[in-house]
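Quick heads-up: structures coming right below.
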Structure I
């Protein structure tokens with residue numbers, strides 16, 4: 001059964017660069033907290049590609065509960081990866097937090113993650129959403145959906161990913177660059193499910209339907225649909241939810257569009273995660289695991305997803321405000337740990353398809 005969701009007037013009722021890790025000769029090791037008293041404190045260094053105010057509260061809550069001091073370095077995932085390459089074995093990172101299993105794979109491929117075993121994490125996180133050997137764990141879910149203008153397209157023309165490659169949508173699609181990890185992972189699943197030939201046929205069909213060359217982020221695609229520049233766009237769900245629960249102007253933008261969860265009568269909508277890994281250079285892997293386990297508690301899940309509008313992974317966690325607008329859909333069961341194996345091929349297919 002296909003589902004679509006619309007922003008309405010009732011939405012008015014809804015609530016509307018890198019930071020260096022603190023220097024330490026031996027990051028993560030015990031250090032004096034009160035020399036006079038002879039007590040010690042522990043330090044955890046987190047490299048995060050997230051940039052939300054709610055994360056500050058998340059770190060503060062962990063510090064309050066554990067007494068472990070948290071240092072955070074924030075930057076984009078590619079920049080963090082290059083930083084760790086430059087730092088090598090001397091990297092102070094204990095925990096790596098990035099969005100998309102494809103990005104987590106890149107850190108794993110470069111040898112910057114280590115396998116861990118945690119009964120708590122394995123119990124809380126479905127096998128599909130974590131790396132099979134424990135190199136990384138998904139902590140919040142996102143869905144790759146289709147946003148469309150119901151004045152220009154009927155529902156039936158955008159209820160599968162395959163629809164996006166049909167000739168009837170010529171000149172109607174907006175999408176971001178193929179180099180974006182969200183698109184690489186989507187195509188990676190298509191390769192994994194249908195094979196390389198079918199994936200290339202799809203990518204070429206989608207590229208033939210562009211209303212404009214790929215540009216901007218996911219929010220820009222939604223705004224383009226609302227402005228009539230294109231009839232449909234591929235985006236992650238939470239960008240729409242943020243608009244639908246944002247300022248008056250943002251809510252009006254969302255209200256001009258509908259959200260389709262593709263492939264509800266087939267394999268389900270492509271999902272991905274924000275996830276975390278223990279750095280292979282960590283001097284305090286036990287503390288790193290403790291922090292990741294904290295993120296699976298109700299408090300940790302609430303702080304992790306409240307601002308981003310991602311789906312909590314833990315069933316007992318509170319649902320972020322506004323996310324009820326996009327509830328109850330069939331998600332793909334494709335193992336996210338397999339996406340990385342198709343990443344290079346996905347980029348090659350995009351390049352041949354002319355999806356820049």
Structure II
């Protein structure tokens with residue numbers, strides 16, 4: 001059974017004390033799911049923050065109000081990034097510039113810093129080939145080939161050299177609690193989750209969401225990644241530590257209890273999508289984009305096309321890695337056809 005700890009998220013700039021000394025805030029996003037959760041944990045000499053939101057003028061303004069209001073002007077001693085995505089690590093460098101120490105996994109720090117430094121004015125040849133092989137419609141492919149792609153640096157503060165590495169099984173202390181670091185994979189490499197040894201708190205980031213499933217996308221940087229396989233392995237492994245009464249602090253939506261049930265649901269949802277995909281490909285080969293109706297069962301709008309394509313590649317890659325689908329040909333435009 002899954003139970004939300006509250007049905008009333010904090011208003012913009014306001015704090016909700018979700019556990020003793022743990023304050024929950026929501027910051028706006030210009031894309032779904034509309035907000036990201038960040039947390040402030042009280043220290044004897046200041047605060048530890050978990051995640052940071054995007055680097056936008058609006059978000060910086062909200063943070064200035066939080067720092068002077070609910071956090072009472074006390075210094076931020078450290079920022080913990082659960083993973084490298086822009087909505088979680090966008091202001092990490094901004095907080096570092098104010099004296100905070102950044103804690104992150106090695107993969108999160110390297111990927112974030114590489115992304116911030118790698119500004120592109122046009123899509124790379126590798127990206128165009130990736131889209132073509134996946135079956136992106138010709139008109140959209142032509143359009144995107146001549147557009148400036150989104151760059152992490154557009155919404156992320158510069159990330160200076162230097163961080164404190166978090167690794168799987170490590171014990172750390174912050175927020176007047178001891179925590180065990182446990183890594184998840186699939187949504188992001190080396191995604192940090194933190195399990196309190198002193199009470200029932202679990203900081204879950206996007207690895208342990210309550211009501212939505214995170215994107216398991218594959219991108220041109222690692223086109224054969226098995227993100228779905230990584231995700232299923234993580235769900236199974238983390239289930240060994242999950243207890244029904246733990247209070248999970250997720251990266252989006254509401255804090256909740258019932259983690260064992262939720263981990264089963266997250267794995268079941270992916271397996272059901274894989275089964276639908278496999279059944280469809282047994283009936284007729286499809287390109288990756290041709291698999292959208294099998295996976296999503298709804299119309300994919302243009303703004304979400306890129307994420308949908310990335311996740312569809314992830315599912316195809318898993319079926320291929322497990323020997324259940326294989327390439328059976330190509331379309332006239334160069335898209336790979338997959339059959340089972």
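Every number in this text was worked out from the coordinates using simple rules, so none of it is lab data. None of these values were measured; they are calculated from a predicted model. Cβ atoms are built from the backbone, for glycine too; each structure is taken alone.
Details
- Which of I, II yields 4.5 [distance in nm of label points 7 Å out along Cα→Cβ at positions 149 and 173, calculated]: II
- Structure with the greatest value (metric Kirkwood radius over Cα pairs in Å, for residues 85-156 alone, set I, II): I
- Test item: mean count of other Cβ atoms within 10 Å over residues 213-220 calculated as 19.9, pick one of I, II: II
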